[in-house]
Structure I
Amino acid sequence: MKLICNVCPHNCNLEDGQTGFCKARRNVEGRIVPINYGIVTSIALDPIEKKPLYHFFPGSMILSVGSFGCNLRCGFCQNYSISMSGEDAIQYSEKISPEDIVSTALKYAHQGNIGIAYTYNEPLVGIEYVLDCAKMAKQKGLKNVVVTNGYASEDTINRVLPYVDAMNIDLKAFTQEFYDKISGDVQTVKNNIITVAKSCHVEITTLIIPAENDSIEENTLLAKWIASVNDEIPLHLSRFFPRYKLTDRDATDIKHIYTLANNAKKYLKYVYTGNC
């Protein structure tokens, strides 16, 4: 029996035993199951600024946790070894229960840890695990942070928001032409940014890729749009380095990153550069 997975706009129509586009969800005997539930491929205590979140408890630490799978196909992915991998291709993983994740986060409180960041791969393709951890973390007074591509269904966003204190959302470009290349939809991401900005702290990251999304014109449209939502939303413009399938061009010129940042500052109060 076929089932539709509604976690993201792909709405994969899955036969029994079939895995979705994200490689993390499967039709198992009439149920859509997150096969990455509790499978942790990366865990580390990070500065909150590394997420990047600059206006959310600056100077603190956060326990970063990631699994496998993603519902976009970015040829420039920094974490492709886990985000683009299925269960049989990941090189390292361990099974960690939500209880143990929360216990670990509490254990690091004396080192300045404020909570848990769901990150590294696309966390919302495993929303069940995020929710189970986040609910428990909230009960213990911990903060929950989601680092996401923002390409999720309205239902998924509404399910997770009550338990999330902050999000960093990748607005990967401001054209549908770019999103067509990575199997996504820019309007969905924009709509979700609007929704999230009403409910929790949000910051936005755009990786600036030469000849893809690096024009002054696109930067202006992007910055103006963010300002129309809230001109106090921090924007992080990050420098591209050749990676994964996108090795046919040089790293973004540092001067151009600063030029784009100065341009965006005409419309936004907080613009930061990264990887420079």
Structure II
Amino acid sequence: MKKIDPTARIEDGAVIGDGSTIGPYCVIGANAVIGTGCTLASHVTVSGHTTIGNDCTISPFVALGGPPQDLSYRGEPTRLEIGNGVTMREGVTMNVGTVKGGGLTRVGNRGFFMNNSHVGHDCTVGDDVIFATSATLGGHCEIGDFVYIGGLSAVHQFTRIGPQVMVGGVCGVRGDVIPFGLANGQYAVLEGLNLIGMKRRKFTKQRLATVRGFYQKLFHGPGIFAERLEAVQPMAAEDPAIAQILTFIAGAKHRALCLPAGSGS
């Protein structure tokens, strides 16, 4: 049975799943769909065409489904979709998409979004991510699974961050970060591989050595980057992680690659 505090405002048309709790002074819009077993603590706003999965925990002053922060938006019925088991701490904001961006902002399962973190319009965020305090995505970003973004870091619009990346705190990320990468610095540079994350994902010592060897050849070998990239293509057969990195690089869209400092690229 759902539990709704008498001070909450629920517009006609909103759908609230069984076992969900809507706390004091929450405001739920007519086009909101909230799954089963969710907890909205208090003062949560769910507006727009927003769908929230099951078993999500949403802290006070979270605002979901607000208009995109894009001057071209004219009130179109674009959407925000949030997966299951997501935790959103105080002050988190996530916006719906824009028509020109495909009309959908999508957040995956089991994400942990610390206070005041933000997901901009038309972003796609994978599963099992962690956004630390005030981590911010501009519009149209693509974030892979198991990504960690440090506190006070901002990712420029249209940037891609591959799976299992760690971004340090107080970073400005302006280039695509390869899968398994470790990015750090005021204007983020690639500092190596996220070895801790890879070990947590059960990479063996042999796999780690293979991927590290590939990384050294690609980013720190002789010659210019384009030549090194061509030379390492056959290494895709040596490990799935290498193939994933090469596929990510080949899929470049809007941003240059985030590279190591002094890589000669």
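Looking across I, II, the calculation of helix-only ellipticity at 222 nm (-39500 (n - 2.57) for each DSSP H run of 4 or more, over all residues; to 500) that yields -8000 traces back to I. Among the shown structures I, II, from which was the value 3.1 of distance in nm of label points 7 Å out along Cα→Cβ at positions 36 and 244 calculated? Answer by label: II. Work out which structure the value 9 belongs to, where relative contact order in percent (Cα under 8 Å, 6 or more apart) was derived from one of I, II. Answer for the origin of the read-out: II.
Can you tell which of I, II yields 3.9 when distance in nm of label points 7 Å out along Cα→Cβ at positions 20 and 172 is derived from it? It was calculated from structure II. Assign the value 4.6, calculated as distance in nm of label points 7 Å out along Cα→Cβ at positions 100 and 180, to the correct structure from I, II. Going through each structure in turn, the value belongs to I. Calculated for structures I, II, distance in nm of label points 7 Å out along Cα→Cβ at positions 92 and 132 is largest in I. Assuming 129 is volume of the Cα convex hull per residue in Å³, for residues 108-251 alone as calculated from a single structure, say which of I, II it is. Attributed to the structure labelled I. With mean count of other Cβ atoms within 10 Å over residues 204-211 coming out at 20.2, pick the structure among I, II it was computed from. Going label by label, the one that fits is I.
Computing P(r) over Cα pairs in 5 Å bins from 0, in percent gives 1, 6, 13, 17, 16, 14, 11, 8, 6, 4, 2, 1, 0, 0 for which of I, II? Attributed to the structure labelled II.
Here, each number is a calculation from the coordinates, and none is a lab measurement. Note that the structure is predicted; figures quoted are calculated from it, not measured. Cβ atoms are built from the backbone, for glycine too; each structure is taken alone.
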